[in-house]
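Structures given as structure tokens follow.
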Structure P
Amino acid sequence: MDKRLIWIVLDSCGIGAAPDAADYGEADVQSNTIAHVAEAVGGLRVPNLERLGLGRIAPIAGVAASGAGGYGTMVERSAGKDTTNGHLEFVGVILSQPMPTYPNGFPPEIIEPFERYVGKPVLCNRPASGTWVIEAYGREHLETGRPIVYTSADSVFQVAAHEEVVPVDTLYDWCAFARSILVGPHAVGRVIARPFLGEPGRFVRTDRRRDFSLDFGPTVLDAVEAAGYPVVGIGKIADIYNHRGITRAVHTVDNADAMRNVVAAMDRERTGLIYANLVDFDSKYGHRNDPVGFARAIEAFDRDLEEVLARLRPGDLLVITADHGCDPTVPGTDHTRERVPILAYHLQMDDPVDLGERETFADLGATVADYFDVEHPSVGTSFLESLRLK
């Protein structure tokens, strides 16, 4: 039988405070991203997610507790609440310490060697919104060529540069150098190149973003690839895993483009792993405290999901989850420490299957390994048998 697994991560779509949320702050304790954005619009209209069992996981306005699919939640064991932490735990890497963050900007031991390499002093060097920072510093950057360096509540070192001032390949080279010095106590999860275009007042970030991630060694993705299966990474998946275990990387511009590429991959690949991250929930709505936009993006995803469901074949497995929360209704703009939903579906399912609350995100990686009959990660328990996929 051809084996094909479609794995979609709804970036930031948490579904209630994690058991240890109090360790992260009061906002985390209050968080429930999906439920709160549903309330903001008087209820979500998501018939396809409802069909898969989303409403069985938790009370969500507008979503009935019905459907026939595997449903449950997963709790993160790793420290932190970042994209990198969540995605690494998916594939069996547990982080005992959160990766470093820089609420006051990067220290001299990082900025000074970076400035020497670039040949210019940096602009900004503090936490900032990616859209705000290019408006605030873009004019000076155009006049001087100085790179805009900034961070966020995540473990990231971001460098923004105008493509007509700094060629994109040069920006990538700067970021590769930053990655080489951001090690040891300063080993941030990702260095991110953020090219942009336009004029003051009309700057726009381009789709040539590139992430330079930490490499934690072989994961279940490598095992799937080694077994001869294609592994298609859609969105920022390849960058998150430093391109390890990915046979084809597809960069995308937004959620709709990501879903178009999932559908295209299903049309192209008869076997293998199709693994996508949909980042708009996080970058466009969660961090910008826009619950209405967040809710409408979930509804748009649900409409696009129709094409995925229509292409499922006997033996295929569809899994939908999230990597953390980013509740736009609680104080602040940070990620929120939340449980994440897990929905699993195949065409032979006629009844709901309660997957319960999984003790680690790594249960998903173990399930992927079980499905492809490859070596399991060192942590995690597969729930494949519960799905009764023959």
Structure Q
Amino acid sequence: MTTRRCEAEDLLRGLAPRVLGAVVRRYGHFDTAEDAVQEALLAAAVRWPEDGLPDNPLGWLVTVAARRLTDLLRAEQARREREDAAGRRALPEWRLAPGADASTSGPDDTLILLFMCCHPALSPASQIALTLRAVGGLTTAQIARAFLVPEATMTRRITRAKQRIRDSGLPFGMPARADHDARLSAVLHVLYLVFTEGYAGEAGLRREDLTAEAIRLARIVHRLLPDDGEAAGLLALMLLTDARRAARSTPDGTPIPMAEQDRTLWDAARIAEGVALVDAALARGAPGPYQVQAAIATLHDEAPSADTTDWPQIAALYEVLAGMSDNPVTLLNRAVAVAMSRGPRAGLALLDGLEGDERLARDHRLPAVRAHLLEMAGQRAAAREAYLAAARRAASLPRRRYLNARAAHLGDDA
């Protein structure tokens, strides 16, 4: 029974966005449809392990969700005393309850659903929450735990997001050609943020469920848009970064710098897949920021050791990336690459230009990078003070522990 239950849960996870897409495409009412689909998924999770899988699981779910949507809409209409208006809007019975073998939506609905969840009227936080709920199939409680907020807070965030989409009158369908690129950029950005939160969140905790979900959704987007270089670049970047996960910290969570990581623990299959993706994307020309970041990750992952890393090439790629965006993390990484290729003083000169950047005012990374470059330059006392300053800003205990240990090591050697 346990095996059948796990199989059913895996199948439901993959079918959830397709079911929601099919129901919203047919009937609209995104917010109510999402509730109806969740109830259909719950019914399937209870019944399928006992009764076995239906012949057409997708059709079964769409049928149950459509019937439940009908019930919810009728109840809502009754409460609002709009029976007459509801009668004019009522759908034919054969559409409200299609047979289990009725044709259902293809996987394209998943991409449309992603576009809806990344509606420009929503804040990035709401886009992330709604994407994980509607497309990722995570419960509100799971999303709240992942982002360390109370479930009630996340419930309100998701509810407001669904209301904004409803009030916008946005039809279920691909955005207009003029809006397509901007909306796709928002989709990719949301998936990148989900991955980043899972891989190196503000609390410093590894959330492998979020990284896995981001990679799964990025695979879907790449499969549906195989010729989009940035979709391929984002998936490659995730794979190449996640490939190093097993080696990037000790069992107690203390970070291990890339130069000190055991590279035999890196996932060779993920590296190979990521390299193939980025090579194919770059061959098309006109690379975007995700492709450039994936190219940088490729140079790190393909280097047999830290000493053989092609730092001049990495520094050159960071120059290209800095020309595309003034993201402060990009500028910090460029300073490290320049220090590794041209010497620590060159890197420290770049850091001086970031001291007044308010985006880094309370971030531990600026003093941490400065400490590392000062240590490389042999300025051990100054490096120790910078490590201590970084530790005071660090949000997570393992990171503070690592930074304080670096400072203590320099103090012991003084």
Structure R
Amino acid sequence: MIDPKLLREDPDRVRESQRRRGASVELVDQVLAADERRRSSIATFEQLRSEQKALSKQIPRAQGEEKQALLARTKELAAQVKVAEASQAEAGREYDRLILELDNLVEPDVPLGGEDDYVVLEEVGHLRDFAAEGFEPRDHVELGKVLGAIDVERGAKVSGARFYYLTGVGALLEMALANMAIDQATAYGFTPMIPPALVKPQAMEGTGYLGQAAEDVYRLERDDLYLVGTSEVPLAAYHMEEILDGELPRRYAAFSPCFRREAGSYGKDTRGIIRVHWFDKVEMFSFCHPDDAAAEHRRLLAWEREFWDKLEVPYRVIDTAAGDLGASAARKFDIEAWIPTQGRYREVTSTSNCTDFQARRLSIRFREEEGIRHVATLNGTLVAMARAIVAILENHQEPDGGVSVPKALQPFLGGRGRLEPLA
């Protein structure tokens, strides 16, 4: 959540951020009114409790009518305190509910607009001219069949639409990508992690995924647990309700499965493994000093770019517009890889600066000379395996259906320079 003090002192900044997101500006005034009711109810309760305590000290020394009057007043106060306490609790709950609906403050340089109003920061690599090479490129589904690498038919048979099997060299390719990603992350000081894929509501709400993204979340109602859509959730919650001692940043890199309902995507990307209900990925996560968050954000983007440079796949970097940001993100950069058979770029990674928004919800703080402050949290996908496999197969395919392996990936594939069906 945003800083309540900032909300009270500079509500226009919060209103402007909501406006840029296309979110409710009126919500700001609702939160301010709820805050005033909450603070007023606290003051009333404390005043009555103070009087109640003062009277309780006078009663033992009082005599006769004075004592009877004090006892009568004490009885009245007890009832008033009970009402005030209930009023305070209700006002607190309403304030907590409303302030959690406010999105993070958008950074000033974020582009205005919605999903299609991103700004392209850079394009990297050269697009292959398959016509000049004398053949029509196959899409990843057809290549997956030729290689014995992807089986969407049996995935649908066993689990339903938008599920799949990775088989043979497809499975080996996923493991190679994961190992290469973890190898790079550990080289930069990240602690490798394998986090739980099921989390409590506190973790999901604390990271901001029970608001606008709730419809995409799988919930196990009987156990009151959620399947994570990204390992950002268990990584962010790893230090919840803690005060971190020692140096920042603390960086973690996690391999995990991710589960998404893909609500609202009916009819979109129904072929193949671009938009699916389950995939694996390696996610970077950083807890850092708030003053260093913007620089850390650029570092995460640089590490994502380094990884994708190794895959020798053409890509572009975009600055996501305010209206397309998640609730927790103050700014987000995406890497989009070129998919030849679609003739367009598709998102393969993203990195978000969540400032201290998640840390306030999860109560994650650190010590410094000036006192205790909330940390900043940042996340960045190093590789989402399904989409990386799509990009590699389509961009590195050969006329006979084989696929050349990027040089940096070859050591993680047992030295293979080319993907072929396993014998």
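For which of the structures P, Q, R does the calculation of distance in nm of label points 7 Å out along Cα→Cβ at positions 289 and 313 return 4.9?
Comparing all candidates, it corresponds to P.
Just checking, which of P, Q, R has the largest value of mean count of other Cβ atoms within 10 Å over residues 9-16?
Max of mean count of other Cβ atoms within 10 Å over residues 9-16: P.
Given a value of -9500 for helix-only ellipticity at 222 nm (-39500 (n - 2.57) for each DSSP H run of 4 or more, over all residues; to 500), point me to the structure among P, Q, R it was derived from.
P
Between structures P, Q, R, where is relative contact order in percent (Cα under 8 Å, 6 or more apart) highest?
Top value of relative contact order in percent (Cα under 8 Å, 6 or more apart) goes to structure P.
Coordinate-derived values only; no laboratory data. Note that the structure is predicted; figures quoted are calculated from it, not measured. Cβ atoms are built from the backbone, for glycine too; each structure is taken alone.
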